[in-house]
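**Q** Multiple structures are listed underneath, in structure tokens.
We did not get these values from a lab; they are worked out from the coordinates using the rules stated. None of these values were measured; they are calculated from a predicted model. Cβ atoms are built from the backbone, for glycine too; each structure is taken alone.
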Structure I
Amino acid sequence: MNNSVTNTARLLWAGLRALLVLTVVTGVLYPLAITGVAQGLFSDKANGSEIKADGKVVGSSLIGQAYNLPLKKGQETPEPDLKWFQGRPQNGLGSNSVNTQYKLILSGATNRSGDNADLIKWVKDAKAAVVKDNSTAGYKVKASEVPADAVTSSGSGLDPDISPEYAEIQAHRIAEQNGLPVTQVEKLVEDHTEGRTLGFMGEPRVNVLELNISLKELVAKS
């Protein structure tokens, strides 16, 4: 009986020591080591790829934002604020219940097939809106010039980037709305255009938040 109690106590003590050691190693030392490496070598990415303006964090370079006018009384869908560059459609081009207006609890797309009647209508309506919103007195957008990313949401619904083609289509409208020369706005787009990752992965892109921050600074100087 005494031997049995002694053996049980010894096993319990060994198990407790193993628990304490593993807790310290995997629960304290390992996380601290990984955190230290991440902060030392990739601090920007480790902290969420934050973007700052006027000394404040205004967003992440990885997550898109909406640039809309305040809702009017009785209005359910906000209108885009046309003085800012607009990103890709935020609501999955329709009644996407997973992600609407860049809500970050969940993300997702409509998962509609290319021949889906609703999707086709949404794309046509979105294209017509892009043509209407971005045409000015001296510049008319053609439907054939509207790129795919201007009328379709991304798989996540949170894409922070647009194509240079979509940004360039918006340049005349941005110039008119903000009282700027078109050449200045086009130069702004050119300066914020990123090439393919490592020269061959992905497509050229423009981060909308970073572009709008620079636009705000340009307007302030003007």
Structure II
Amino acid sequence: MNNSAGTTGRLLWAGLRALLVLTVITGVLYPLTVTGIARVAFPAEAAGSEITDASGRVVGSELIGQTYRLPLAAGEETARPDLRWFQPRPSNGLGTNSVNTRYSLLLSGATNRSGDNEDLIRWVTDAKAAVVEDNSTPTFRVRPSDVPADAVTSSGSGLDPHISPAYAALQVHRVAERNSLDVGAVEKLVADHTDGRTLGFIGEPRVHVLRLNIALKELVEQG
């Protein structure tokens, strides 16, 4: 019995020592090492890929899209888009945190709807009608066939910070009119903020909405 108890005690002590050693290595030393390397080699990315405006104020992240909406009016359940700004992709994939209701957290994800799903069809149809209505001006009429796919569908995460050059171009006349700017100046703004394919062949050309809107704000303030 004593031998059995002694053996059990030695095994428990060995297991405890292994737990403590592995906790220090994997829970303390490894995270600190990786964090330190990241802060030295990739300081911007390690800090959250923050984007600052002309005043140096942090206004968002390079990796996460955001909405540009008017304050919620009385009786409204969903705030209307602020049409002075370039609008991002829809974010139907975002869900709310239903587990810990103490915090108003958003969960990212895809819509997980099939192509013939009634909800998805309604979302796309309503979004296309809104894009046509919102972006049509007295001198520029948007046709339903002009609306690109990313204007009416969300990305896989619901957090895509980019839109296609086609969707940005579709918004130029509306943005110019709402901000009393020349259409040519806004078109140049979009062209200047259009990124090509990564390494020349990966992905598609894209426009970062937040960076474009920061430049738009500066242009409005100058004019």
Structure III
Amino acid sequence: MNGFVEYCPIAEATEILGDRWTPLVLRELMDRGRGFNEIHRGVPRISRTLLSQRLRQLEANGVVARADAGPGRAGEYRLTAAGEDLVPVLLALGQWAARWSFKDPDDDQLDARWLVWHIHKSVDVAACPPDRVCVEWDLRGPGGGRLWLVIEDGTATPCNIDPGYDVDVLVRGENRAAHRWFLGRITLDEARSDGVLELSGAPTMVAGFPSWIAPNPFAADVFAARGRVPVA
């Protein structure tokens, strides 16, 4: 028996997607398949037990499939055809929020590890120098910390522990400002001009850094709406 009494497609979709965590789990799978630990790093505030439950539910509903990687190896979760059909729906939800309800982050929404994890998914490796690049993030304030992003051999890897490489670009400043920049509330030039973020390193590296990170998919809408009073 369905959880909703109404015989309505919106009610049916809400039964599958209408909880706090499921859309965020699907967000982590939109670009490619991921292992359990990768999904959890992208949604760190969900418990591992609850994440397992949500993934099982999505599998049962035919939205996610798990590929067996073989003995001793973790499997990988991928969107099914039904899951891929949800991508424009999720993007539309994000765009609506970016235009009408998105605002500056509260202290409890600031998490430097979460930020660098999501930045690493936005790295445009084709725009990066051919040799290994190491970016250090030294972010202060609520939810701040020191993290690293290593870009090498066409792959961007976020590191919570110093990888031991020479730092090519150091991004130092307020964690809040770094979140606001990545999500489109301010530009990097504005953050640097206001003194809330500073970049240091070889001039060529600092000059190239902005091109290494592709804009967040919602940044343009967030920036365009930043003078609008949020609806909530």
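**Q** Out of I, II, III, choose the structure whose coordinates give mean count of other Cβ atoms within 10 Å over residues 115-122 equal to 20.0 when calculated.
**A** Source structure for this number: III.
**Q** Can you spot which of I, II, III the value 25.1, 95 was calculated from, given it is Rg and Dmax of the Cα atoms in Å?
**A** Structure of origin is II.
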